[in-house]
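> See the structures that follow.
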Structure I
């Protein structure tokens with residue numbers, strides 16, 4: 001296991017794909033953002049009689065460890081240590097393509113059967129309230145008959161409730177096998193989707209009120225951020241339905257009949273989330289129409305005001321233009337009150353026009 005060191009975190013880029021150009025299938029190259037400096041490897045093993053938990057200080061300590069209980073859960077935080085992943089793959093007999101997919105952190109949710117184990121990819125999501133963005137981490141699960149291996153880009157706390165139930169012995173998680181543990185981990189990630197969806201919905205409703213009250217450029221930028229966040233959440237959740245559907249079919253027999261009931265419950269939750277996301281997307285699309293309509297209405301109101309003002313001054317300009325012509329003989333030019341009469345004519349015409357505009361609700 002690599003020691004803790006200073007790293008520079010960089011955003012994931014398609015250019016990283018160039019690292020694998022020309023390499024044979026199964027080559028272990030980490031593709032993605034390094035999200036934790038220190039790699040952390042731990043194991044929890046348990047059965048109905050007890051539980052033991054160990055965090056390994058280095059690779060040698062893990063290699064010398066021998067599980068003592070019926071079921072064990074190996075968890076790795078940090079995927080950039082390819083040497084450690086290769087050793088884990090060798091010890092548990094993971095196919096090179098599985099190891100390659102674990103290191104390629106832009107995988108879509110999927111499930112693959114390799115005979116002795118199932119390989120499941122899911123995505124953990126979190127919502128950043130400051131940037132209004134949904135970020136996702138890849139979580140890879142390997143389900144064997146008596147073991148579960150989980151590989152995470154960083155420690156996110158999603159699986160802590162599962163660890164808490166294992167440590168306290170609450171419920172039936174210790175009495176059941178690795179298949180129930182795999183279900184519990186998937187259920188924890190789906191529960192996090194509900195949290196993110198609720199936060200997104202709250203911000204969308206607040207923005208809707210702001211758009212109806214006073215639409216501006218900042219509201220439009222916020223709307224685009226929320227639509228992008230909703231799209232990212234949908235990308236993480238949508239393929240998970242097929243993953244759970246495949247697990248429910250249980251063609252390889254990794255899940256006990258009793259666990260299938262819980263998997264169907266997670267599937268129902270996923271379908272509910274997908275439907276809520278679609279409703280949220282429709283609402284956001286409608287908000288964009290509301291924004292454009294509000295801008296168009298405001299523009300029409302301002303244009304009408306300018307038109308009214310221009311129309312009011314047109315008769316005055318006409319009168320001023322007539323009396324400004326260079327003729328020697330024109331009415332009112334020689335009168336002592338000619339200027340007052342001309343101004344009164346202008347004002348009278350303006351008042352008549354204002355009265356007409358008011359009756360037609362052009363000034364309201």
Structure II
């Protein structure tokens with residue numbers, strides 16, 4: 001790529017000849033009298049032909065770094081401390097559910113606590129009676145075993161309450177939902193006042209860190225043979241039309257959808273800047289390299305006029321010449337052409353249409 005600084009005049013040289021060949025007619029050397037512009041060029045290349053396959057898909061969160069949170073108890077939602085799209089820290093309290101299940105667990109804890117206290121008192125009495133000879137060793141061992149059993153029961157009740165938020169007081173019958181990981185709330189199906197059931201099939205909250213996202217693409221049967229695991233792809237989105245995201249195919253489904261007859265393909269993308277959001281529409285471009293070679297140019301260099309295609313060639317003296325070309329095929333990256341140009345020659349990209357109009361009018 002080189003930058004050419006040129007100055008045009010309003011009067012083109014009069015030596016342009018009339019001939020049957022458009023490219024002979026349009027060759028001219030530009031002079032320097034009116035205004036200065038900066039134009040860009042690209043090099044004509046001889047490259048392998050690429051077929052471009054475009055798939056439709058959408059952005060999804062990485063299922064390997066996502067947590068779906070379900071209610072573990074039935075009850076009424078009292079407080080919700082987060083919103084959809086909010087960032088939460090691991091251990092942060094998110095939802096409080098007032099539940100009779102928690103009340104029963106607290107009751108069990110209190111009963112086990114009282115039973116342990118009574119068992120310890122009975123053990124003290126048994127030890128005193130054993131020392132004075134009024135109780136047998138069997139009575140003493142039985143009392144010790146009761147204490148050990150109730151200690152186990154109390155520990156179990158404490159652990160259950162810890163799982164349900166750590167409340168051990170009867171005035172706090174809440175199931176407290178805490179964030180198991182740090183990340184963004186990507187799905188929210190809970191509101192204050194809502195009744196929840198422990199057998200809900202739908203998650204209350206879904207949290208994902210979104211550092212990596214998946215793009216799920218649809219592949220029709222006719223294109224399956226062109227899809228390979230680990231294949232590099234380019235992702236285009238409506239939200240960022242001038243940004244191309246790079247990714248690789250990380251998983252191929254072995255089953256086709258019965259209704260749509262498409263195979264699902266998963267593409268992993270590094271999303272460190274957080275630009276890609278779940279449910280964004282995406283188009284996936286795959287470049288399939290063929291063994292044959294052909295002249296390639298930038299799509300910006302191609303000019304369409306009167307049902308023909310042209311490029312503006314630039315030589316070492318900054319002279320312009322119009323060259324007619326035949327477009328064989330095009331992709332989002334290249335245009336494959338035939339014509340009176342050679343690999344290694346320079347052609348205009350930025351400003352090519354302006355120069356073409358000056359030379360042909």
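> Taking 19.4 as the value of mean projected area of the Cα convex hull in nm², for residues 48-247 alone derived from one of the structures shown (I, II), identify that structure.
Values: I: 13.0; II: 19.4.
Of the options listed, only II reproduces it.
> To continue, here is another question. Given 44 as the derived value for percent of Cα pairs over 36 Å apart, which of the supplied structures I, II does it correspond to?
Working: I: 44; II: 57.
Here the read-out was taken from I.
> If helix-only ellipticity at 222 nm (-39500 (n - 2.57) for each DSSP H run of 4 or more, over all residues; to 500) is calculated from each of I, II, which structure is the one that comes out at -18000? Intermediate values should be presented prior to the final figure.
Numbers: I: -18000; II: -7000.
Structure I accounts for this read-out.
> Which structure, out of I, II, was relative contact order in percent (Cα under 8 Å, 6 or more apart) calculated from, if the result is 26?
Working: I: 13; II: 26.
This value belongs to structure II.
> Quick check for you: by distance in nm of label points 7 Å out along Cα→Cβ at positions 104 and 320, which of I, II is greatest?
Working: I: 7.5; II: 8.5.
Ranking I, II on distance in nm of label points 7 Å out along Cα→Cβ at positions 104 and 320, first place is II.
> Just checking, which of I, II has the largest value of mean count of other Cβ atoms within 10 Å over residues 72-79? Before the final figure, lay out the partial values.
Values: I: 21.9; II: 16.9.
Max of mean count of other Cβ atoms within 10 Å over residues 72-79: I.
> Assign the value 6.7, calculated as distance in nm of label points 7 Å out along Cα→Cβ at positions 160 and 296, to the correct structure from I, II. It would help to have the intermediate numbers written out before the result.
On the way: I: 5.0; II: 6.7.
Going through each structure in turn, the value belongs to II.
A short reminder: the numbers here are calculations on the coordinates, not readings from a lab. Quick caveat, the model's predicted, so the values are computed rather than measured. Cβ atoms are built from the backbone, for glycine too; each structure is taken alone.
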